[in-house]
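Multiple structures are listed underneath, in structure tokens.
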Structure 1
Amino acid sequence: MRRTRTTALAALALLNVFTLTAGITVARMLPPRLARLRVPVAAARPVVNATPVLAPVGTSASRPQGTGLPTANGLASLLGTALPPSATGSDVGIEIADAGSGQVLYSQNASTPATPASTAKLVTAVASLAVLGPYARFTTAVRQLGDTIVLVGGGDPTLAVNEYPSSDYPRPATLAQLAAGTARALRAQGLRSVRLGYDTALFSGPDMAPGWTEGDVTTGNVTPIVALEADQGRLTPGGALEDDDDPVNFRPRTNDPAGMTTAAFASLLEQDGIAVSGSPVQANAPVSAPVLASVSSPPLTAIIEQMLLESNNVIAENLARHVAIAMGMPATFSGGAAADIAEIRRLGITTPVSLVDGSGLSREDAIAPETLVRLLEVAARTPDLRGLITGLPVAGFTGTLSPGDSVFGGIGGAARGVVRAKTGNLSTVATLAGLAYDAAGRLLIFAIMAPQVPGQLQRAADALDAAAAGLAACGCG
């Protein structure tokens, strides 16, 4: 035992001597090696006098010499060429303004209300951001009433059944997450079987707006609007909820979004080990009933971006009703439309607007071009409303201004990446409202509305695209 201890002490001593010797050797080597590494240090004085590579957009240095604001005559010449009456009709409404000063540079029928189609979503976007705030979220919950649980719709327009493909943004809340949380809570109570109800009481009134038809559902443009719906009612070829954010799925949508959503939730509960006895029934869950589980939507700014990029009617209608609820008005189509208008009036926009829905899907909506321009101006200068500007489609790259995503996907040339705009079209209506930097780097805000297209819609859309591209290339003096 004594010999082992002596050996261990000797080995430890030798190890200490080796470590000390190695440390001294490394310390002597370090300074010259560090010097060769040339570790960066701050210079005591400027070494290089850098010059700007590009002048900031909008400054005098970035503009051609002698270039001022586009003139009315110059814009009239551009627009007269780009918008022939044979393509757009003769009653086109136009307004173009300088974003910096607010000065109107060109106006034609600008105060005349016209069918806006989906440019009406600009009203809903501004009102939603202003009233609800950019970080608002919408919650779907499960409440318990004894041996019955109730799936309570919270008006989340992005709710999905299962996870969307990883490429989709924003990431929606899912019924799968909600079912898993509900099953855990029930198992903790020792429950393995429940009755299931569903609550859609957050919204009221008709589920189809004035001017809508069954054809709007069968062509994949919208589903009946209720407070509980998953995947926005989009269906697979086999008739199941789609589990994918596919804006160009023009298959018929479900006419029973709440029923299909509840059935999907029941199936998920069964997969998580909770049996559902009987058929789900409509119920009212009081706010005093305990919450078993809940899931929340992405923030409003992300939802606004999705609405604008896809021109998503279901999102727009849900948001209009949330504005109505926040303002103490009925959560109906008429209540949402009235709330949207009341809020933009509060923001100082007094120009003509009349709505019966929040999406522009109805032909009974009417907005003047100058109103669309005012909406964009207010959003551009108000921090909490900037989500509207950043959410607009970008010409040639995103949303309904990208190739293949709408009839407006053909903007090219100098306008690619330079024009941001909300598109709108019905069978005989083509509208475009947004922003464009001109050739001098000046930011222009524009609205162009063709409410009575005489021929092919694609030809009218191409003309509006050409006008927006012309603004981006415009000196227009």
Structure 2
Amino acid sequence: MKRYIIILIISVLAFGCESYLDEVPSKSSNLPLETIEQLDALLGNYYYFYQDKSRTAVLCTEDWETSDELYNGFHGSTFNSMEIIQNSTWDVEHTPYDGKSTLWGGEYNKIFYANMVLYYLDDVSGSDEEKAELRAEANLIKAYSYWLLANTFCLPYNDQNKNELGLTLKSSVSFEESTARFTLEETYVEIESCLNEALKAENTITEDGKFRPWRGSISAARAFAARYYLSIGDYAKALNYANAALNDYSELFDYNTEMEFYESSVVVNDQRITIYYPETYRNTTADILSHKEFYYSRVSYLAYKWYVPSRKLMDLYDQQSDLRYKYNFVEDYSYTLDNTGISYPGVIHQGSYNIPSGPTTSEMILVKAEALARTGNWQEAMNTLEQLRVKRIDANAYLPLAANSQEEAVKLIIKERRIERPFVFTWYDYRRYNNNEVTYDDVDLSRTFYPYNSSTVLDGEEQIEYKLEKGDRRWARPIPNTEIESSNGVIQQNTY
């Protein structure tokens, strides 16, 4: 039985279909699995792992703009699809039936591949050292995917919520294994258990002189550990692992010397308009995976091709001196998608679809700074923050930030996190801010927009205010109803 790998599952993942929680394989789709090289090739196939398709992270904060201005300016376009509007107003009535949500199934497919490697590892040829490295990498994949899922579909982790519904936890490749959800506490115990196994890795981010952040390594595990412990408020461990990751590798992308514009154009009302993209817009998949700040190559992927920045987000930047605004906010980008609409910017990093979401050196500096500030070393935290800002602010206009108190330092750092990685950090950060040891960073979300029903925006009616406040159960987003139906109701939907 353990001599066969199910190729059908590979095809399922490659075409982005159902998750292995409910897909039944065919006996005719078996291939012998006998060597460590085959397992290594499985984990080395970046296509299976490198994209995080979380629409929640993109749409559910005020980084994203949902407004009457844009709705009326692009009436009838894909931008105004109901699933975008429903997600960005924190709907839970209609979003479970959105058939385009793929995060749950996609991340469980990654977990399946990791479990596949762990299941066969003892039976294939190969040295103990090689097997230990693949075991650590498989556990890193599981820890990472479980963390994304828990921070999307479960309530925030705190003492009050520990007995709330967590995730389905999969430890085998058996389709008979239960899909019932464990508690949130059991889910976090599993994440930390997988993380501890990942931290046993000994291979580095560079192998035989080649930078390989798309593969698991001790540096990747340390960087993810820093993210994980920051997310649960263990600042001492977050600081320890951020320092360890930075000691392993600390290269930063310098916007002053390493960024240029790529020019293109579009015709609007018989007038040719030049669009200025960052040079990274033309990055190939190989360029994306080897982005020099990565510890672990993961990107946020949005199929709509347009990360729509809110006015509130854009106002956070010093638009004259912050080179992240200069290069990553592309003016008139809306014309590239609909040249009959209005002019509106788009956020561009690596092509139209991708924003780096995996742990990076810039994130480790931010983790280190925040952990220092929250534990009282706020002056040192501000010095740490400048190690990043000096690479992001125009050298001719650079001035260091100053804080006069711990609270002020923390607020400056969390603002820097938001403008460094919009559409990536913000959702996860807001969840932890609302459940940590202080209240001055708490977040309530709101936006004003038209009412709607399951299929239509009622734009002839008066606009209403949509809210997502601290303590609201909608911080746990609905699990796709297809997953619940496929489990014959064993997977429980969140209650609201």
Exercise. In terms of relative contact order in percent (Cα under 8 Å, 6 or more apart), which of structures 1, 2 is highest?
Worked result: 1
Seminar exercise, completed: The value 0.40 for FRET efficiency 1/(1 + (r/R0)^6) of positions 119 and 151 (r between Cβ atoms, R0 = 25 Å, to 0.05), derived from one of 1, 2, belongs to structure 2
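Matching task: 1.01 is the computed value of Cα Rg over 2.2 N^0.38 Å, for residues 127-366 alone. Pick the structure from 1, 2.
It must be structure 1, since only it matches.
Out of 1, 2, which structure matches 1.18 when Rg/Rh (Cα atoms, Kirkwood Rh) is calculated? Could the numbers behind the result be given before it?
Values: 1: 1.18; 2: 0.95.
Only one of 1, 2 returns 1.18 for Rg/Rh (Cα atoms, Kirkwood Rh), namely 1.
Quick note: the coordinates plus some simple rules give every number you see, no bench work behind them. Bear in mind that the values here come from a model prediction, so they are computed numbers and not experimental data. Cβ atoms are built from the backbone, for glycine too; each structure is taken alone.
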